[in-house]
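Laboratory data are not the source of any read-out in this text; all were calculated from the coordinates shown. Computed from a predicted model, the values in this text were never measured in an experiment. Cβ atoms are built from the backbone, for glycine too; each structure is taken alone.
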Structure I
Amino acid sequence: MPPLPVPPPPLLAEPLDLDILREMYRDGTVNLAGIDPRLNATRIARRLRVGRTRVAGRLKAWNTSGFLLRYDVWLNPAIFGWQGAWMSIRVDHPRVKPALFERLALIDGAVSGLEFLGDWISLGVVAPDASSIDRRADLVRGLAGVAEVEPPVLWKVPEPRRALSPLDVRIVRALRDRPRATLSEIARRVGISTRTMTRRYSELVDDLAVWFVPVFDFRAISYPVVSVGFFLAPEVEPEVVVRRIRSRYPLTLEFRSVRVGPDLAATEHVIFVMPPSAAHLEDLDHFVRSIDGVAAFETNVMVQVRSFPAWFDRHLETLSGGTRAAAVAPVPGRLKPSRPAPRGPRTT
C-alpha cells in the first residue's frame with residue numbers, strides 16, 4: 001500500500017499577513033469585490049514600509065500551505081442586469097455538506113459557497129431580481145439534507161460605467177483561465193500589446209467590472225478563523241468595538257461592504273478574528289459579550305470557500321459586440337431584515 005501524502009505544515013499566521021491582505025483588498029478591508037492579485041510584493045512592501053523579502057515570503061507561504069488555493073475571476077453581475085445575495089443554510093448533519101455542495105453548484109446562478117464548522121453553510125447566488133432569488137431559496141429548501149434556509153441578504157452591487165467591449169470579453173476569458181498570469185502573458189494570449197493590456201486591465205478593475213475573489217482554505221491556518229457578526233446600539237461607534245477586540249486578539253480583520261457586498265444595516269458589523277487556539281473560542285464569546293454597546297452577536301468558525309465557476313463561463317457568451325445583456329435594474333436594499341453575512345452556526 002503506497003504511503004499517504006504528507007500534508008504541508010499549517011500556516012502560522014502573523015500580523016503581517018493581515019496587513020498584506022488589507023493592502024491587497026481594494027478598500028483596505030475584506031469585501032466581496034476581492035483583491036488585485038497582481039499587486040506585487042515590491043509595491044506592498046513599499047506601502048507597509050517593510051522589506052520586500054518578508055512580504056514575498058509570506059505570499060509564498062500562503063500558497064505552499066494551501067491557505068490560498070487560487071483566485072476566481074468574477075464579472076460584476078450588474079453587467080448582466082443581475083443581483084447577488086447570500087443564503088445561510090442549516091443542514092441536517094455536517095456529513096451531508098459535501099454532497100449538498102455538489103447539488104448547490106448545479107443551481108442556476110450559484111457562484112460561491114462558504115463552509116462553517118457545524119451545521120451551517122453559506123451560498124452566494126446571482127439572479128435577475130429579488131423574486132428570482134426568493135425562488136432559488138425555495139429550491140434550496142427542498143433539497144435533501146437542508147433543514148433551514150434563512151432569508152437571503154442582497155448584495156450592494158455598483159453599476160459599471162460602461163459595457164464590456166469584445167476585447168474586454170476576450171481579456172476576461174483569458175483572466176478566468178489563468179488568474180495568476182502576468183499582464184504580459186495575458187496580452188500575448190489575447191493578441192494585444194502589454195501597454196494596451198495594462199490600460200484595459202486597470203479600467204476593468206477600477207470600474208469594479210471584474211472581481212478577483214480569493215478561494216481560501218482556512219484549515220491550512222494554525223489558528224481558527226472566526227467570523228464575528230455583531231449588532232451595536234445606535235450610539236456606539238463600531239471602530240471603538242473593533243479596537244477593543246483587537247486589543248485582546250491582535251489578529252483581527254475588518255469586513256466592510258462600503259461599495260460591494262451584503263447590504264447590512266448601519267448597526268450590523270462583521271469582523272474576522274484568529275484566537276490563539278480552539279480552546280480560546282469560549283473566551284472570545286465571553287469577551288465580545290462583555291463589551292458595552294454590543295446588543296447581540298454570533299461567532300462562526302470558517303472552514304473553506306467553495307467556487308462554482310460555471311455560471312460566469314456560460315454568461316460570458318451573452319456578451320458580444322460591446323452590448324449589454326438585457327438588463328433588469330438591480331434591486332436596492334435587502335429582501336428582509338437579516339443577520340450579518342457571512343453566516344454560520346451560533347456558538348453563543
Structure II
Amino acid sequence: MFGTYVIFIPTEHCPYIRHYVATEEKAMPETVPTTGLTDIDTLGNICATLGCAPDDVTEFSPIEEGLTNDSFRFVAKGKAYVYRKPGAGTEKIISREGEAFAQGVAAKLGLDRTFIYEDPKRGWKISHFVDGCVPFDYHNEKHVRRAMEMARQLHSCGVTSTWSFDVFENTRGILELLSDEERGRYEDFNQIRALIDGLEERVRATSGAPVLCHNDFYDPNFLVRGEEISLIDWEYSGMSDYASDLGTFICCSDYSYDEALDVLREYFQREPSAGELFHCVSYVAFAAWYWFVWALYKDQCGDPVGDWQDLWHRYASEYGRRAEQLASEA
C-alpha cells in the first residue's frame with residue numbers, strides 16, 4: 001500500500017504555497033502526548049480509526065494543499081497519513097455523507113487508493129500519505145489519457161448515489177450566500193451571469209441521464225506516482241451530467257481552445273458530435289462560473305483562493321461566448 005500522500009497545486013496559479021514544518025511543541029493536557037496536536041477530538045479520531053494509542057501518534061505538520069479544507073500530515077506507528085478537517089463555510093455547501101459514499105465507491109473501483117475512512121457526519125477524513133508523487137501535468141499525454149480513462153470508468157460504473165450535484169442549483173445556492181460587495185468586485189459579473197442563464201435551458205434539454213461524477217476533477221486532486229494515479233477529495237461528488245467533470249478539468253487548466261478540444265476527443269475516443277461539442281463547451285463555462293462564485297464565497301468567509309478566482313472568471317466568460325457561437329452555428 002502507499003506510504004505517503006502529497007498534493008501539488010501549480011505555482012503559477014497559487015504563488016502563496018509554502019512548505020510548513022512543525023517547529024514548536026506546545027503544552028498539552030496530561031492525556032495527550034506532546035505531538036504538536038492541540039485538538040483532543042482529532043487525536044481520538046486518529047486512534048479509533050487506526051487502532052493505535054496516543055503515544056503512537058507523532059510528527060504533525062500542516063499541509064497547505066487544497067482550496068476547501070485544512071489538512072495535516074502525521075505519523076502513527078511509523079507510517080505516514082493525512083488528516084483532513086472541513087474548511088470554513090463548507091458545512092453550508094457540501095454533503096459529507098455524499099462524499100463518504102463516493103469515497104467508498106472510488107476505493108472499490110481503484111480510482112482512489114489513498115482512502116482509509118471518513119466520518120459521514122462531521123467530515124473529517126484519514127488517508128494514506130503518498131510518497132514520491134509528481135505534479136499532474138495537463139500537457140503530459142499519459143497523465144491526461146489516464147485522467148480521461150478514470151472519468152469514463154466513473155461515469156460508466158452504473159452506481160447510483162442518493163446525492164446529486166446540480167451545477168446550476170448549487171451555483172444559485174452559493175449566490176444566495178454572496179454579499180453585494182463580493183458581487184461588485186467584477187464589473188461584468190451580471191453580464192456573465194446572464195450569459196450562463198441563457199445557456200442553461202438549451203443545455204438542460206440536451207442532457208442525458210445523470211451519472212456519478214467527481215465534480216472537482218482537476219490537477220491537485222490527481223496524485224501521480226510512477227504509472228499510478230489516484231483521484232482524491234470527493235466532497236463535491238454526486239449524480240451529475242458527465243460533462244461536469246470535463247468542464248472542471250478544462251476550466252482549471254491553461255489550455256488553449258484547441259487543446260481543450262483535444263481533451264474532449266480523448267474522452268470520447270473519437271471526434272465529438274456538434275451536439276456533444278456544444279454541450280461540453282457549455283459545461284466548461286458552467287463549471288468555471290460555479291467555481292468563480294464559490295471562490296468569491298470563500299473570499300467572503302476569509303479564506304481566499306488566490307489566482308484561481310481570476311482564472312475561473314476568464315473561462316466562464318470565454319467559454320460562455322464560445323458556446324453561444326456554437327449554438328448560433330447549429
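Listing for the model above:
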| quantity | calculated |
| --- | --- |
| Of the structures I, II, the one that 60, 57, 51 was derived from, the read-out being Cα extents along the principal axes in Å | I |
| Structure (I, II) behind the derived value 21.6 of mean count of other Cβ atoms within 10 Å over residues 152-159 | I |
| Origin of the derived value 24.2 (mean count of other Cβ atoms within 10 Å over residues 80-87; candidates I, II) | I |
| Entry that produces 28 once relative contact order in percent (Cα under 8 Å, 6 or more apart) is calculated, selected from I, II | I |
| Which of I, II yields -9500 [helix-only ellipticity at 222 nm (-39500 (n - 2.57) for each DSSP H run of 4 or more, over all residues; to 500), calculated] | I |
